[in-house]
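**Q** Got some structures for you, see below.
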Structure 1
Amino acid sequence: MNKLELPEYSAQAEPEFIDAATAKAWLENVPLAIVAAAQHQLLAQLQEFNLFALNAVSRLATLEALREAVQFVEIERARRFTNRALPMAEAESAVFDDTLALWEQMHQGYLRCLAAAVVGEAGMQAQRGLVCQRVLSYTGLKMFHYHRAYRQVPRSVWRELHDGYARAEALEAADDPVKDYLNRDVNDTSPRVAYLRAALLGMANPNELSQRQLTFVAFLLERWAEKVEVTTEPPEEDVAALVVDLAGDICPERDGEEAAEPRYLDVKRLSKSLRNRIGLLRKGESPAKLALGEDCVQPSCEHLLVFLYRQWCQVKLPRAAERKRTANPAQTCQGMESIHYYVSGRVFKQPGEAKELTSAERDQIAAFGRVSTRDEDDYSVVHGYLLEPWEIEDESTQGLKMVRRAARGGKRYTHGMLVAVKPANSTNFILGQVRWLVQNDAGDLFAGIRLLPGLPAATAARPTGLNVVGAKYVQALSLTSVAAINAPPSLVLPSGWFKPRRVIEVYVDGHVRVRLTELLDRGVDYERVAYEMVP
C-alpha cells in the first residue's frame, strides 16, 4: 500500500465555500433544475475546494453538505448517456466525462480526509469509518457509471478500489458501522459493504445486463453485499476460493494468478440466500414478498437471480462449445432490411409482381446477358446498407467475440440487435444477436454475438386475416433446422409479429401459408419463431 498521492494545495485556490454553512448557502444559488449548468458549477467549485488548504474536520463537513446535490445532478445527467447505442456520440461522451470528473472530485475530497485520518489529525479518529466508506463509495459510483455506459472499467480504478479497502483494513475501520442516507433502500453500511458492492457488481458481467437489470442489481447489493465476508484465509469450500488481490488491479476471480495481497470472499451466506429465493420463486412465491422489489416480475426475476448465482457463487463452467482464438476479418451489417439485402444479393421487391423491362434493361440483356447491378449497388449506399469491417477475436459454434476499431467507424449497436456476419473465409452470412457490448477508452467497440442456429435465406412475409386487405410483403428471413441441437426450422420476423397460432403468408417460390407455433427468440428488432405449414 503506497502513500496517498494527491495534488498539491494551491495558494491561488478560491472556492466559494470553505465549510458546511457556506456550502449550504452557496447551493441555494445553484440552479439544480438546470442540471447541466449545476454540474459545471459543482465541478468547478469542487476543483477549487480540493486545492484549498483546510483542516480535515471542516473539509469532511463541507463534502457531506454537498453530497445530496451532487447525487441528484449526477443521476439526472447520466440519463444523457445511458440507454443509448454504442459507440457514444460526441455529446454523450462529453457528458460521461463530466459526470466521471465530478465523481472523481468527490472522491479526491474524501481522500484528503482519509490522508488526515492516517496521520491522526485532530477530530478524524472517530470519523475514519465514515471517511473510508465514502472513499470506497465514490470509487464504486465511478465504476457503476462505466458499467451504465458499457465502457471498460480501467485497471487504475480497480486498483483504486482495492487500495481503498486496504486502507480501511489498516485503519481497523473496515467493519465500522456507517449511515448512508443516499442509498435507495438500506442506510446501514460500512467500508466493507461499500467495497463489496462495487466488486460484486463488477463480477456480474455488467456489459451483458440491461440498464434496468444493472439498476436492480445495484439495489439488491445495498442489502446483499453484507452477506459476503472478506477473510485472510480461504473459506472451507469444495470449490476454488474467490480471491481478491488488494495489491492488484483486476476483478476478483477464482483460479487466477497468485495474489500478492490475497483476500478471500466467503459467499456462503449469499449463496444460500440466492438459492432460497430461486427455489421460492419456482414454487410461485411473488418477488415482492421475497424483498426483491415491487417492480420485479417473473420469469425475468428468476432468470437474473440464476445468472447472478453463477457469476458470484459458482466456478465458471467449461463452455458448451469450445472457443478458439482467431484474428479473422469479417463483414457485418445490422437491421432486417440491410441483412435481407445482403443475404438475398438484390434489392427487395414485392414477390410475384411482374415488372416490364425498361428499354435500358433490354439493351443490357442483349449486350451482357443480364441486367446491370450497378443501380442496386448504388441502392445499398443510398439506403445505408453498407458492410462494416470487424475482426473476429475468438469463435465457437455458438458465438463470436468481435471488435470494430475506432478508426473504422460505422453504425451504432445495442444489446439484443439482429446482425449478420460474413467471415473472410466464408461465402455465406450467419445471423446472430448482440449479447454484450463494451467500448474501451480508445473508442474500440467490442461485441459478443450469440449465433442463431441454421443457415439463413431471404424471404418475405405478410399478414393474413379477414381484416387484412391489400397487405404488402415485408422483408423476413428463414433459418434451416439444425438436428444436432434439435433446432427446428424457423422464421426471423420484424418485432411484434408473433402471436400464438397466428397464420401469415410467406413467399417461397410462391405464396405459402404458415402458422406460428412458438417464440424461440426475441431481440430489440426481431423475433425468431417456429412454424408449421397450413394446408
Structure 2
Amino acid sequence: MAIININKKQFEKEIGKLDEKMQHSIAMFGTPIEEINENELQIEIFPNRPDLLSYQGFKRSFLSFLGKKTGLREYKLNKPEKDYKVIIDSSVKNIRPCTACAIVKDLKLDEEKIKELIEIQEKLHITLGRQRKKAAIGIYPLEKIKLPIKYQALEPDKIKFIPLESERQMSGLEILQKHSTGKDYAHLLAGKAKFPIFIDSNKNILSMPPIINSELTGKITEKTQDVFIECSGFDFEILNKCLNIIITTLADMGGKIYQMEVQDIKRKITPNLTPEKKKISLENTNKLLGLILNEKQLKSLIEKMGHNYNKGIVQIPAWRTDILHEVDLIEEVAIAYGYDKFVPEIPEIANIGQDDLKEVIKRKISEILAGLGLLECSSYHLTNKKDQFTKMGISEKQEKEFVEVEESKTDYTILRKNLTHYLLKILSENIDSEYPQEIFEIGKIFESKEKITEKENLAVAITPGHFTKIKQIIKYLSKMININLELKEPENYPSHFIEGRVAEIILENKSIGFMGEIHPKILKNWKIKMPVALFEIDLEEIFEKLK
C-alpha cells in the first residue's frame, strides 16, 4: 500500500470542504485516510489502483464518485509531429525489449507539481513496475533533446554520461558500482553484456533504464514546459498502462498530449487511450450484491466510478489496470452504491456445521509431515510453460493435456499439471539458504482431456536427499494414516527421475504416483546445487479409501 500526500487547501478549493461527511466519502471510496493535519491530508492507496497514486488521478476519480463529473473522462491525443519517433534497436531484444513513449506540451510546472510528478513516478516504479523490474519510467525536458530518439544497448564502457545528482561523467559500470541509485538497482542489469540507453539525435544519452537519467537531459525544472516520457520494460501492455497514468496526470495539470511513433518490428503509435469494453449483466450484479437495481440505476452507479455504460457494455478508462473481469465491474457498482448501505441478513436455513472429510484428512497429513520437520508451502494454481515443461525436460509439443488461460495479463498462462515443478522452483529460489531444506505442499492440479478436471495432490521434496530417506517419509506417512502404500519398480516413469532410483507408489493395485531422486540435468535446469529426492501422489484415491 502507498500513501499520497494532498495539500489540504488545494483539496478544499478543488474538491470540497474536508468535513466529517467528506471524510466518510473518502473512506467509502476505498481510500482510507491515514492522517489529517492543518496543512496536509494523507490517503492510503491500495495496490490495485495505481491510477490514484497522484493528486490529479485521485481528484479525477473522486469527483466522479461524488457525482460531480461522472462518466469516462476523455483526453485529446494529438498525432505525432515531425521526428516524434523512438527507434528500437535490435540490440535491446534480450535485455529490455519494449518501450512506450509520449510528449506532453504547454505545462506550467511549479515546485508542488514537480514533487507530485516525482512521487507518482517512484510509486509506479514500486507498484506496477515491481521495483523497476517490469517497468521503469523516464521524464525529460524536451527543450534539451533533439528528436528522433533511439533506444539501443551498448557495452557498459561505451556508455558515458553524468547521472542525476552527480557532478562527473561515469561509465555504465561505474554508475552501478559508485552511484547510490545505481547500487540500489544494479541487480536489474546483473550479468548483461550490454546495458540499454535512450540517446537523442545529437548523441546525448538521456538515460540508462531502469537505473537513472542524465543530469544534462533528464532533469525537469519549473522552467520546463514540454516533456518527453518513456516507459521501458518487458511487457508492452504494462508499459502502456504506466504511460497512460503519467500522461493523464500531466494532462490534468494542463498539458497537451502528443503521440509518438515507436518503430520496432511492428510500428506502434503510443499512447493509446482507447477504452476497453467489457460486458456486465444486470442479473449477475443483482444476484451477487443482493440488490434490486434497474438498468438506469446500474448506469448511474457505473458512471460514478468513471466508466461509460450503454446497454450492458462498459467502457473502461485506459489508465485502469484493475478491471479484468465482470466481477471487478460489479465491485465498482458496490463501491458506488456504498458498502455502508448494504443490510446484512441471516440466511433462513438451519444447519450443523462440520469439517469436510477431505479437509480433515489433508490437515492430518499436514500435521504428520510438519511433525517430521517439513515446512509446508503454498504456490499458485497458475504457472508458466517454461517452469512446467522446459525446465522439467519436457517438450511442450509432447504435452497436450494442459489448460491454457486466455488473454492472461501475466507470464503465468497455464494451470499447473503437478506440484513437483513448483517445489523445485521453491528450492531453486533458496539455494543460498541453510540446508537441509525439506518441504511439502498439498494442493490442486488440473488436466484437460474431454473436459477440465481438478484433483488434490501431495508432493514432498528434500535436499540434500536420497531414495532411502524419501522412502522412509512415505512409509511413515502410510503407517500414520493407516493405509498400505506399496512400492514397485515402474515400467514407465516421469523423465525427471533418475533411472534405477525411482519407484511407483501403489494403493490397492492402483498407481497413485512416483518417488525417487531427481535427475542431475533437471537440477541443472533449476540451478539447484544439492541432490533432491521427491515424491508426488494423488490424494483422491486416499480420500476414497479413508471415507
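Laboratory data are not the source of any read-out in this text; all were calculated from the coordinates shown. Owing to the predicted nature of the structure, the values given are computational and were not obtained by experimental measurement. Cβ atoms are built from the backbone, for glycine too; each structure is taken alone.
**Q** One of 1, 2 was used to compute distance in nm of label points 7 Å out along Cα→Cβ at positions 164 and 212, and the result was 1.0. Which label is that?
**A** On the way: 1: 2.9; 2: 1.0.
Clearly, the read-out refers to 2.
**Q** Sticking with this one: Say we calculate FRET efficiency 1/(1 + (r/R0)^6) of positions 68 and 204 (r between Cβ atoms, R0 = 30 Å, to 0.05) for every structure; which of 1, 2 gives the highest result? Numbers along the way, then the final one.
**A** Details: 1: 0.65; 2: 0.10.
Once FRET efficiency 1/(1 + (r/R0)^6) of positions 68 and 204 (r between Cβ atoms, R0 = 30 Å, to 0.05) is worked out for each structure, 1 has the highest.
**Q** Taking 6.1 as the value of distance in nm of label points 7 Å out along Cα→Cβ at positions 188 and 484 derived from one of the structures shown (1, 2), identify that structure.
**A** 2
**Q** A value of -12000 was computed for helix-only ellipticity at 222 nm (-39500 (n - 2.57) for each DSSP H run of 4 or more, over all residues; to 500); which of 1, 2 is the source structure?
**A** Structure of origin is 1.
**Q** With mean count of other Cβ atoms within 10 Å over residues 108-115 derived from the coordinates and found to be 13.5, which of 1, 2 does the value describe? Walk me through the intermediate numbers first.
**A** On the way: 1: 21.9; 2: 13.5.
Comparing all candidates, it corresponds to 2.
**Q** Once FRET efficiency 1/(1 + (r/R0)^6) of positions 156 and 404 (r between Cβ atoms, R0 = 35 Å, to 0.05) is calculated for all of 1, 2, which comes out largest?
**A** Top value of FRET efficiency 1/(1 + (r/R0)^6) of positions 156 and 404 (r between Cβ atoms, R0 = 35 Å, to 0.05), among 1, 2, belongs to structure 1.
**Q** Related question: Where is relative contact order in percent (Cα under 8 Å, 6 or more apart) largest, in which of 1, 2?
**A** 2
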